[in-house]
Structure 1
Amino acid sequence: MDMKKFADFWRGMFYLFSTVTMGIVLYLMVVVWQPLWTAGFADFGNISQAIGHLDETTKPASDMAPRMLEQMTLMNQNMQLMNQNVAQMRFIMGYQMGSINHQMDQMNDKFSPFGMMPFNW
């Protein structure tokens, strides 16, 4: 086998592969990616205008944020106060229910049992 023919064959294969690869890359750049780039640059103007108007739309929200934070802090304080009041009510109701149960037991002790009623039908 002749080494020159072998080297020429692989050199030709390299050039063929390189040419096909470059052709595919150029095709992708010109036919596929170029319209996308053009559309992207056209949208860039719209995006920059939207960013310019963004300051106008976010300004009311930024003015409102401190007031909302103030209201949320006030609501949190009111919730804590309500939790304290509910805890106090539970304590008082627990004490009162115990007292009511004790009074009911005392009243039951004063009544005669059902079997001892004078008219037991």
Structure 2
Amino acid sequence: MKNLKKAIDNLKNDLDSALLFVEIWDQKTGLTIESYNHNDKYTAIFSRIMNEIDKGLKDLGFPNFGAYQIIDLDMDSLLVFIKVKDKFFASCLLDKSKVQLGYLLGVSIPEFRKNMEETI
């Protein structure tokens, strides 16, 4: 789990003040494994939502989740869900006024996923 903390630290350094919080949780249990600005209620609710959406996609015959999902929120916020090898989910809340979307998609998310995958 030390490597997951390092993955979060690298993401914090990369995104600086744009990163408001990040959670990494076990997909099966919904329990937080590592976090920055942790929120128990948030993790439990979004773990359940992501599992229900994943199940719904399968039931409808849609493709599975890809590497990440982004939800554009009010108040200049982005909510990013990152899936790692059907084992972990991570979610990040970002201040979108402080991050470039191209950098986020091309550098930050792939590097964060790679760092998490190395722990498995």
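What follows is calculated from the coordinates using simple rules that are stated; it is not laboratory data. Just so it is clear, the model here is predicted, and its values are computed rather than measured. Cβ atoms are built from the backbone, for glycine too; each structure is taken alone.
For structures 1, 2, calculate mean count of other Cβ atoms within 10 Å over residues 31-38 and state which one comes out highest.
Evaluating mean count of other Cβ atoms within 10 Å over residues 31-38 on every structure, the highest lands on 2.
Out of 1, 2, which one gives 0.90 for FRET efficiency 1/(1 + (r/R0)^6) of positions 23 and 55 (r between Cβ atoms, R0 = 30 Å, to 0.05) as computed from the coordinates?
The read-out comes from structure 2.
Ranked on distance in nm of label points 7 Å out along Cα→Cβ at positions 47 and 95, which label among 1, 2 comes first with the largest value?
1
As an exercise: helix-only ellipticity at 222 nm (-39500 (n - 2.57) for each DSSP H run of 4 or more, over all residues; to 500), calculated from one structure in 1, 2, equals -31500. Which structure is it?
The read-out comes from structure 1.
If you rank structures 1, 2 by Cα Rg over 2.2 N^0.38 Å, which sits at the top with the largest value?
1
When distance in nm of label points 7 Å out along Cα→Cβ at positions 15 and 39 is computed for each of 1, 2, which one produces 1.3?
Matching structure: 2.
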